[in-house]
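So, here come the structures, one by one.
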Structure I
């Protein structure tokens, strides 16, 4: 099992290696010298500027059958402590946690697994530690003999789209509802934030909805009239189960 982390214009801001020392940062040729102090693999410059294309390159050239793609700014992985009603650090080594995740993925017969997208208590149901028909974030995606590719026409919604593709073909994916990531998200410079704009987000959202239809992908109607457009889609998967 290998753990890869795409990184772009963020050599001074990467953090995942502090959590997972063996992580391999995947960086472009033009900035490889800036990452010389880290464990890296160099990717061609002609795939830069499109995270879906980058993920496909990593998946096709490095992962092939089994591996994890994780963001470069992960600070911790936490789980909910129900007794004290607060999130706490996982009680095992992170690599051990990932290995157990792949083991569970195989036992559930899934080809993709991840953790909860949100870390607030409202998103965690203590009686449903696992789910098989929800999406996971591109910040943490474990692949197990998954033959699909990321859609390079919607690189700002590529993780949602890949999950829907997986559910459409394989009928399930594993999400560990009890665990979530600690990271800075959009506050960190570099990465996708380097080319993400509100106009592009809106354009990508429209393409995403057209691809799958409004019954599966839609925007939050409660936020439609706000000045700032809603960039996080609501995904409804028409597959019964948890």
Structure II
């Protein structure tokens, strides 16, 4: 499988953590910020200004514009990825560049052969979140820090849900294609909401609540639930329950 990996980046013109870790990943940045990104040593692809400012919209721009005859799978990752790793011999071992390319090509092929159009990684690095007898899942949440899209997918991210786009997109894929591939023995290490720019530029508790209820309204209270076990007053990461048997 021929893959390409892109990382949308918005208002973070400093040298991308992802490109320091994996230089072959290209950043997708808006035209008005392109010069500043280049000055800081980033390898970029330029998108129109109007494509940025909403993570769902720029992801859709990538899917609509960057597939070509030499690409079987587009993988979209965060621009602040410190490492992509896998559990091996009881150790969480980081993929080097060549290992990651090989891993992505093989898992993209597996996803295609399963009849799915989306694949991703375990959302948690902790060993307790990985069960050796369940290396793969097919109806579990796949977080946006790593989304692999097989060529021919008909689905797009909901631009009305820019803070819950990964929950919605996972559910879209399960409904249309019968599932999606999550590789449970591999994971990512990203900063997510720890820094400025990107989604952090418009993320706050009030908007998180609004987005949670919008997601719940779209899919129903039986599928999208509050995490009542969380120690937070409001946990913006919902619990997703798919009404299909399986893992």
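We did not get these values from a lab; they are worked out from the coordinates using the rules stated. Here the structure is a predicted model, which is why all the values come from computation and not from measurement. Cβ atoms are built from the backbone, for glycine too; each structure is taken alone.
Mean count of other Cβ atoms within 10 Å over residues 112-119 was computed and gave 21.2; which structure, I, II, did it come from? Structure I accounts for this read-out.
Computing distance in nm of label points 7 Å out along Cα→Cβ at positions 128 and 216 gives 2.6 for which of I, II? Spell out each step's value before the answer.
Details: I: 2.0; II: 2.6.
Considering all the candidates, the number was obtained from II.
Using distance in nm of label points 7 Å out along Cα→Cβ at positions 96 and 144 as the calculated read-out, with 2.0 as its value, let me know the right label among I, II. Please list the in-between numbers first.
Details: I: 2.0; II: 3.3.
Attributed to the structure labelled I.
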